[in-house]
1. Which structure, out of 1, 2, was helix-only ellipticity at 222 nm (-39500 (n - 2.57) for each DSSP H run of 4 or more, over all residues; to 500) derived from, given a value of -20500?
2. A value of 0.05 was computed for FRET efficiency 1/(1 + (r/R0)^6) of positions 43 and 115 (r between Cβ atoms, R0 = 35 Å, to 0.05); which of 1, 2 is the source structure?
3. Could you tell me which structure in 1, 2 was used to calculate Rg/Rh (Cα atoms, Kirkwood Rh) as 0.99?
4. Thinking only about FRET efficiency 1/(1 + (r/R0)^6) of positions 59 and 99 (r between Cβ atoms, R0 = 25 Å, to 0.05), which of 1, 2 has the largest value?
5. Starting from the value 21: which structure in 1, 2 was relative contact order in percent (Cα under 8 Å, 6 or more apart) calculated from?
6. Rank structures 1, 2 by distance in nm of label points 7 Å out along Cα→Cβ at positions 35 and 67 and report only the one at the top, that is, the highest.
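Please treat every number below as a calculation from the coordinates, not as lab data. Only a predicted model underlies this, so the values are computations on that prediction, with no experimental measurement involved. Cβ atoms are built from the backbone, for glycine too; each structure is taken alone.
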Structure 1
Amino acid sequence: MSRLVLACPSLLRLDGGRPSLIGSRCAHCGEVYFPSAASCTRCLGTRLESCDLGSTGVLWSWTIQGFLPKPPYDSGETADTFRPYGVGYVEMTSGIKVESRLTSADPALLRIGMPMALTIVPYRWSENGEPVSTFAFEPSGDPVKEGEHD
């Protein structure tokens, strides 16, 4: 089995192979941040502690990225190899909304309020040919039935 190379390893914790997002929480007022922050914009505190944001949430909003993003996006795709992908905000149990890739680019399979689960997906290839992965969210509840999606 090849080792897992993450595009942004500081954003994730892998316990027993299950990913979990890592953020920070202000020790003074409790404000939560993702990605982790060095200071609090709510109370101006500077004592932030690492916190586990979990691996599940609900889809708060979404869209389909239908064109190749401009730099600094670095997936290695070209205009010829680009494939549309879903992008959304997932509201975690802490209340923070995390922007993320979605595993589906099919509008018929996505609806606001649906349960989502964190997963790891291929993102690009490194210079030495290793796959580089990132986090994404995938639908985790019952499939959306005809006419239910927004």
Structure 2
Amino acid sequence: MKDLSHASRVNPPFPNFVMIPQIIALASTGFTKRGIARHFQITEATLNRWFEEDEALQQAFSQGREAERQALHNVLYKLAVEEKDKVSAMFLLKARHGYREGDQSEQSNRVAITFNLPGAMTADQYKTIEAVATTKNKRTDGNGD
């Protein structure tokens, strides 16, 4: 009986000591899981199964992604600090340090009140409501007149 809980049972074509450096190199240059799967000529589902079954392969992908992140961050940091690029500096402030433009304290202490008013009524509808309210007031006042 075919196991339907996982992708097709394609085993890794190479031992880990061959695949791990390849996965790190590919992920560190921006390859996605789909791109890495295409490199090994397998489906993305099969690659995900390999990652689930072999922690070393998943770690290789994570290590490659971290290397990519560090390289990109370094370029952006150099642009912001050494080249005095204002856009790069603002992006780093926002992304890494939670900076928000404008005075946020003013917005965080605001209270919003919403009034929901009924739609417009015809004169007949208003008279009916007025008659009911008047009758109700007479009953609650005790003046049955």
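1. 2
2. Source structure: 2.
3. The value was obtained from structure 1.
4. Result for FRET efficiency 1/(1 + (r/R0)^6) of positions 59 and 99 (r between Cβ atoms, R0 = 25 Å, to 0.05) over 1, 2: largest is 1.
5. 1
6. 1
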